[in-house]
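Got some structures for you, see below.
Every read-out reported here was derived from the displayed coordinates using simple, explicitly stated rules and does not represent laboratory data. Note that the structure is predicted; figures quoted are calculated from it, not measured. Cβ atoms are built from the backbone, for glycine too; each structure is taken alone.
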Structure 1
């Protein structure tokens, strides 16, 4: 049985029908988001996300219910349950789930950089630029769990930069300038730095821009970076 929507809630009624009658898994996820964001009914939203993850393996719902357990929304905080659902999402190659697990393993309560690196590696493989950047920094710095390796640091910085992460690009620029992990090339280093500065400047002026406009600017940045880097493809 599902909760009956109020008469003045046509959007909720539509999502419920598509979710429970049409068995549309994406509509179930949208229903959870609608309940959490617009109706402010966290407990109901959590139940929908959990159902959609458990029964339909919808990875975005797995990530959403994990976040709710982690933050204590729609109920009490439960780190074990949060990690369980982040793990499920990561197994299904959900990049944000993998990245979040990596960050959790870097936290003060865990401090397992080796395990964190494994999750960042999977997040990076699935296109999470933040995971690439984080892993690059870990290899550049080095510690007991992740020994210093400038070539790996360069490789992950390059991948993160090509995905549009300005911090990864900053790492890359420094490595080219110093010849660390790659042959020294001050020209490439300076050009990367210029691209990053332009992106950061545009980010300030585009705060009120649409998501489509921001995505187009990021795509342009990635294309410009790709042209600068040898063997970028």
Structure 2
């Protein structure tokens, strides 16, 4: 069952005339992917979570956002009507299946391992990494990167909390992930950054807020304009400083 986030206007200091999503308006879906979106004591947090709240205020709407498993969120947006998903990697095979509304940034991908593990992830070569049990989130575009480099022992989990638990317990040797997502997940799910080390970088992802192909040009334009307003008034920079402190 989905975790539905019902966002009250008062919570976000939205204007009293804010309206719930109407037909043709984007319904946002995602998974728990810190620092973009996660639940802390059942209260939503995150960079894009706050962006959507602020953009919705610009549009005079109540935010419409639900949490699903990542695979399902992508499928809903690709095959459904008037959905939006984030943070989606803009890859060649996805290019014609989504509308790419707002660029969220470039995310380097790295291997993570336990500092006390049997393999020194920090200095491991590509050949050494190929022999490890490597975990990724189910539905991640990073699977293609691993297959392209002949990784065969790939394990899939529903979310980063599950990956971290397995890594901590020795069920995995490494996790391949976007740097921002993994470091944020380590902190937000109660692990210690100093217990983990980072290794080889095999590329980066261009992350977007994307939508279903049927979304109208007017709706696209409305969200882009709302983002531009927040970019010009410094809100975007303020949120990036809050959630991406290492930039």
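Rg and Dmax of the Cα atoms in Å computed as 21.0, 67: which structure among 1, 2?
1
If FRET efficiency 1/(1 + (r/R0)^6) of positions 90 and 178 (r between Cβ atoms, R0 = 41 Å, to 0.05) comes out at 1.00 when worked out from the coordinates, which of 1, 2 was used?
It must be structure 2, since only it matches.
Tell me which structure, out of 1, 2, gives 8 once relative contact order in percent (Cα under 8 Å, 6 or more apart) is calculated.
That value comes from structure 1.
Given a value of -9500 for helix-only ellipticity at 222 nm (-39500 (n - 2.57) for each DSSP H run of 4 or more, over all residues; to 500), point me to the structure among 1, 2 it was derived from.
Traced to structure 2.
For FRET efficiency 1/(1 + (r/R0)^6) of positions 170 and 218 (r between Cβ atoms, R0 = 41 Å, to 0.05), which structure out of 1, 2 has the highest calculated value?
Structure 1 comes out on top.
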